[in-house]
Each structure stands twice: as structure tokens, then as C-alpha cells.
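Okay, got some structures for you below.
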Structure P
Amino acid sequence: MQKYCAYLFFIVCIWSTQSQIPTKTGDTLTVVEQDSIKKSKFFKQIGNGFFPTKYIDIDLRYLIKYNQHEGIRTGLGGRTNDNLSEKYRMNGYLVYGFRDHTFKYSIGGGFRLSKDSGTWINLAYTDDLQETGSSTFLTDKRFFSFFEPRLININLFHHHITKSIALEHRITPYLLSETQFSRSNVNPTYNYAFLVDETAFKEFRMSIAKVSLQWNPFNTFENVGDEEVQKEGFPNFTLQMSKSFKDVLGGDFNFTKIDFRTIYKLEHNAEGDSFTEATLTGGIAIGTTPLTNLYHAYPNNINKLTILNRFSVAGINSFETMYFNEFFSDRFATLQLKHALKPFYDSKFSKPQMVLISRFALGNMSNIDRHQGITFGTLNKGYSEGGLEVNKILFGFGLSFAYRYGAYHLPIFTDNVAVKFTFNLTL
């Protein structure tokens, strides 16, 4: 039934792109002003990853991607906008992986309880893949990138079918909350078994409640035309608590997770292109937690023999010299420091800028023998790497260099080195 709902939603998406009726006004100055506002809103939407139509905003995240499990992944996604309804909304996507020959999809919707507090009830049904060890916050702003470099090299995914209901609520202008309860069937796509009380789980069910808080005490607000624009201030803080319940709706495990992140950014000039930024993240999982719900430190180095074979694209906040699936943790912390110098010059096609980077990670794992069929290490000795980027050398492309040192320095010198492209494009 859910598949047919997803198909119907995308037929509506396509229809809506043909339903745009241009409006006219009798005053030339008004037309120019409205055109300028429309262009500004249009590019803002594109920057957030949406192509706006009259009733449906097409989600650009799902057009085309690539990873090691699915190969080319392509499809269509979208959401209804306020022109259709300000009180109700629908969203969804349908994609296909050409290597695993499988469709994935999600269909969802919501209804608004309060306009002033931005309170929504959201429901969703998702049948898709998720990277093992990844951890996301419910309250994160929508993140969109024209190119997601880490995704190309990821090969450790688990398949999940998840039904969820969530309450989205702005407690104050500076404090956003989201509460979710979900029920998931999880099936790792790789050789893995989770050993609990002499029972090896190769597939499992989880019933999880989450509470996420995003606190931005230094944000500022200003009115631009008929819209209120929010400017991000620093530091900001994110906290998320998750609880998995055994025997609730068939859940297999009891565990608790606490995740935290804070970001501080200090701008050194009025343009904001010279800055110092620090990002501190941490998490802990207590109880019988399978590898799918544990932590990695966002590695981004391919498991190949030579530097040239490992040449790819650097991520935004990933460890460039850490190999995929090299470390997992049930408790960890990372600190990433960036210092961006002022661009050397600014032209139409080039704006080269040097960024100095240091990254540190610390973690550990209890009961590591529970995780069968996969071999990995822990970060209990402390992982460190340093490097630099020269971004936007030409058409948004640049180069990065990173070096792995300290306790996890490898015997062969070149195995500690990562040289990659960078790609930065701003609308």
C-alpha cells in the first residue's frame, strides 16, 4: 500500500511542475520589485536543496548520487508548499539503486497544531538504507550539498523499514525541540551478527523514543520584506537522548544513547570569509546496542594500497586519513578546528583560500566480542590528524592535504597521507 502512495505522490510532483501560472501587476515598479523578491526566494530555495513549483517543491537531494553498495542511486523527491496548504503537508521520495537493483522510498505528511510555536505532528514510513555508525540529530537544519563526497566511498549500510511519529515544537525563538517515536526492522547488508545471551541476531527490531533539543542563544532576527530572516549565532548547542525499549512493539534490545554537539565560529572580517571554527561532538550508548546504532568518527579514506588509488574528494567535517570501517565506538568525542585565511584574490571563476585544519578523536567500546563477522579497532589511544586545504582554486574545486600522526600513525609513511580534491559551491 505504501509503495502505491509513493508512486501517486510523485505523479503529483510531476503534474505540479506544469501548473505554474505567472501573475501580472499593472505597475512596472511593482513588477520589478516582485521579480527581484521572487529571484531571491528562488535561489534561497535552490540553496536549501529545493526546486520550487507552484504546489510542490522538488527535492534535489534525490536526483542522483553514488555509493559502493547501490552504485548510481537516482530518483525523485519533493514536498508540498504553502500554496497548497499552510496547515497540512506531504513529503516523500522514490529512488532506485542500479547496483543492488532495489527501489527505496519514503512517504510522509504532517499537520500543524500551532503557527506561532511552529508545532507540527509528522508521520512517515521509510524503506531505505542507512550508513552503519552514522548519528544524526532530529533538529538539524536541512543540510544540502550539490555534491556529497563521503557518500561515494561508503560501503557499510543497513536496510531498515521504519514507521515514525514525531512532534516538532519551537519552545522559544532560540530553542527548538523534536520528539519522535519509531519502530524499525533492521537488516545489515553485510556479514554481521549481534551476540546477546548466546543468541546471534542477524536481523533485529527496534522501538526507539528520541528527544532532540537545538539551542541557538546567540541567533539574531530581522525582517526583510514580509519575511523574518534568522542569522545563525555562535556558539550553538544540540542535545539528543534516545531510548530503545525491549518488548515494546516487538523491540529486541534495551539501550540508551546521549549525543551532543556544539559549534563555535569567530569571524575575522566583515565578509565572513576569514574565520576560526571549532566543532565538538560526543556520544555514549549504554546497554545492548548493535553496531548499526553505534558510532564512527566520520572517516573518509578508501581502503586501497596507494595514494593515487585513494584519491577522491574531501568531506566537510570528516577524518580524511581515517579508513572506512577502521574504528567503531560506544562512547566517543571528536574535536575539529579550522582556521580559514582571507582569500588570496577574488575573480569570477577563482577565489583561492587556505584553510588550516586539526582533528582529534577519542573513543572506546565495551563488549566488543558481541559484534560478530566484522573486524574493527577502537579509538582509546586518541586519534589525530592535521592538514590544510586550498579551496575554490577554479570553479569551486580545490585541493586538500592531511597527515595522520600520534598513537595511530601507520608504519608505512604514505598510508598516513591523504591528498584529495575539495569542492565548495555557494549560491
Structure Q
Amino acid sequence: MKVEPMEQQDQRVERRQCDVLVIGGGPAGSTVAPLLAEKGHQVVLLEKARHPRFHIGESLLPANLPLFERLGVADEVKAVGMEKWAAEFVSPYHDRTQVFHFADAWDKSMPHAYQVKRVEFDDILIRNAGRKGVEVHQGCKVNAVDFLPDQTATVRARHDDGRETEWQARFVVDASGRDTFLAHRFQIKQRNPRHNSSAVYGHFAHARRHAGQDEGNITIFWFDHGWFWFIPMMNDTTSVGMVTWPYHMKTKGTRSLRQFLLDNIATSPELALRLKDANLMTEVEATGNFSYVAERTHGANYLLLGDAYAFIDPVFSSGVWLAMNSGVIGAEAVDTCLANPAAAPAALKRFDALMRRGPKQFSWFIYRITNPIMRDFFMGPKNVFRVKEALLSVLAGDIFGRTPIWRSIWIFKALYYFANVFQPKRAFRAWKQRRLDIRKVDDPAVYNA
């Protein structure tokens, strides 16, 4: 086989320039890119896949809705979305269900959200980026990024027709999602030591839903080894998934993912009843090593957004909101860095603080959501000192604005800690069980499912 000299190979590489190069066309990338284009920057977005393409994370939060208006996609999202007015929790350890209506949150102006098929939702966002002046390349995979001494970067990518293009960019935004492109390159991606779970999921037809306005409510079903999601969407499609601990994933054995999911659904009587007449529409898939975080959110001329920075357990449907909000704050930071370099350090410091706030606020609840004492709080909430309204605001994603929820959230946490003090044996058993739950299991199938 004839090997051409590198000089001849490089001659076939098209060389281009841009202000900002965005890696990834999911919710984070398709938010930051048009916002930067509107500010007058030349933006290139590279997406390795071609939309429409399948993705999980179908449940949105009320805090998303104002951002849809800002991006100009509100009507398109409404057309494909199932209205979601509440979140329902079902516990096998209590004799009732608990429904949290978003209209009862501290800020009454965001009473609902949507459940969406990501194949449609993500396509809306990336097409909107193109309409707003972003140079979008789908089927174009980034292979290498080099950060240069002159504070620019070269990004080389291969199109799915074999062409290669190299961009010289003033700024790089990593919105590559769970590919975590830069975190892998810099070797700064860490398994979350405080959480460790996997997901198994599929889409069902003919699932039993609630009537009327409650039809689109997301339902969370606790069970002994984690929890299930039940997300109704348009056109008789319901997403059902199991989030569980590594030790339980290992019990799958020789069973297919489909059978493993169905067998576990059968252990949750309330969920099994909702799916009694349902049938799977898709192949069952799994995602391992579910929670991670990168050691940093940015450098002098790059940012990590959304899942490219961190991924947390999806029990509160926070993924899309955190990704899109990171696009908003990322656009502000990048614009400042390019337009006013003297203000860049302060802008990046603010970006870092906001990026860490979202996962931190949600994770406090996530780490405790399977604790029996926390389950009691969720299944019997009281609004003393407006703690229920504040909790609902967190569930709605209202954690970045000026809604004055934090005193009440502090009181909620204090009440939880007091409950643990007054129930020491129960609290100790829960602490010990969680340590067992999140332990690493040395089985590649658990982490690479």
C-alpha cells in the first residue's frame, strides 16, 4: 500500500477560520451557537451524527419555557410536546402517591413543562441554529483539537463523506455530551464518587396514563434497587426506564436487556399495572457509568457545557435544562472573552460558579432521594416556612434566577438533618445501605452497557 507524504495528505485538508467552534449539536451546543451568532460572532457547529437521531432525556422543566421563547422555538416545541403539569412520586413503602404541581411553586408564572421525543426536539434546536446564522455541519466528527500559544485553536474534523476540514478558531466550546471530548483529551473526567448508577430503557405503546390534564405527568416509581421513570409523550409513546445500582445491573446475567427490564418492571406493582396492556416499540438500551464530573469547566479559550462537563442522575429531569442554561451562560462568557479580553477572567469565574451551581443544588437531593427519611419528606411534604414551594421551585428548575427560595431550602435541609438525628438507627442503616449501593462493581458490562 502506497503511503503518501504528510505534506500531500495535508493538501487535501480544507482550512477555514471562525470565531467560535462548537463541538456537538445537542441542547447545549444548539443553544450556545445561535446566541453567539446573534451577537455577531462567526460560529461553526460540528455534530458527528445526523438529526433526527434518538436520545433519552425526554422530560423538560418549566424553567426551559422562557428560554424557548428567547431562542424563538416556543411554538415548534409546543407542537411536538406533551404538556407536563406535575411530577408524581410512587413509593411501595407508603400507602399513597404524592403529586407535585408546578403551579404551586414559589414563582407561579411557570406552571407546566413538556415531555418531548428528543429525536424531534433536538432537530428543532439544531435547525434553529442554522436559521440564526450558525454554520452547521452534521455528520462531521471532530478528531483533534490543538490549543496554540497565540490563544487560538485548530480543530480537525472528518465529514462522513471522507472530507477533512481544519478550522482555526478563537474559542472552542465543548458541547459533545456524554462523549466528553475535551475532558477525555485532558484526562480530567472523574467518576462521581458520591453516586453511581446505570439506566435501562425503552419506549412503550398503549401504556395506561392518567386522565385529562394529568395525562402528561412524569411519574417516578421507587423500588428496592433504585427507581423507574414513566414519561408520557405524544402519539401514544411512553418512555420507561430503570435507574439502578451497579450491583443490581450485574444480576442481569445471561438475560437480554429487554427481559431484564421487563422482569424488574414486574417487581413494581403500580408500574406493572400502568404497563399491563403496553408493548415495547423500540429495542431496550442501557447506559452505564451514569454519573461523572470533569475537574474543570473551562480554560482560557474553551468551555465545557452540559453533559460534556458533568452528568447527574436524571431523577429530577434536570439534564436538558442544565445543558441549555449552560449554553446561555456560556454564550455570555464567550462573548465577553472575545469582545473585551480584559474582562475575561471575571467572566470565566462567573461562568464556573454558575456551571457548578446546578449539579450541586440538584445533587444534594439526588444523593438522598432513596433514603427512607427523605422519601418520607417527599411523600408527606409540609409548607412550613414555604419549604414545599421552595422544593417545587427546585423541581421546576428555578435555581438560577432571583426567586428567594434559598432560606426555605436551608430550612428543608435542616429539618432533614434533624430527622436523621432523631432517628439514628434508621439513618445509620440508610447510610450503610447507600455505601453498598454506590460501590464500584468490577464488571465491564455494568459500565459499558
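Every number in this text was worked out from the coordinates using simple rules, so none of it is lab data. For clarity, every value in this text was computed on a predicted model and none was experimentally measured. Cβ atoms are built from the backbone, for glycine too; each structure is taken alone.
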Note to self: Among P, Q, considering only Kirkwood radius over Cα pairs in Å, for residues 193-320 alone, which has the greatest calculated value?
What the structure shows: P
Next item on the list: Can you spot which of P, Q the value 9 was calculated from, given it is relative contact order in percent (Cα under 8 Å, 6 or more apart)?
Entry: P
Next item on the list: Identify the structure, out of P, Q, from whose coordinates Rg and Dmax of the Cα atoms in Å, for residues 137-216 alone was calculated to give 16.8, 50.
Entry: P
Notebook entry, point to check: Quick one: helix-only ellipticity at 222 nm (-39500 (n - 2.57) for each DSSP H run of 4 or more, over all residues; to 500) came out at -3000 when computed from one of P, Q, so which one is it?
Noted result: P
Note to self: Starting from the value 1.00: which structure in P, Q was FRET efficiency 1/(1 + (r/R0)^6) of positions 121 and 305 (r between Cβ atoms, R0 = 35 Å, to 0.05) calculated from?
What the structure shows: Q
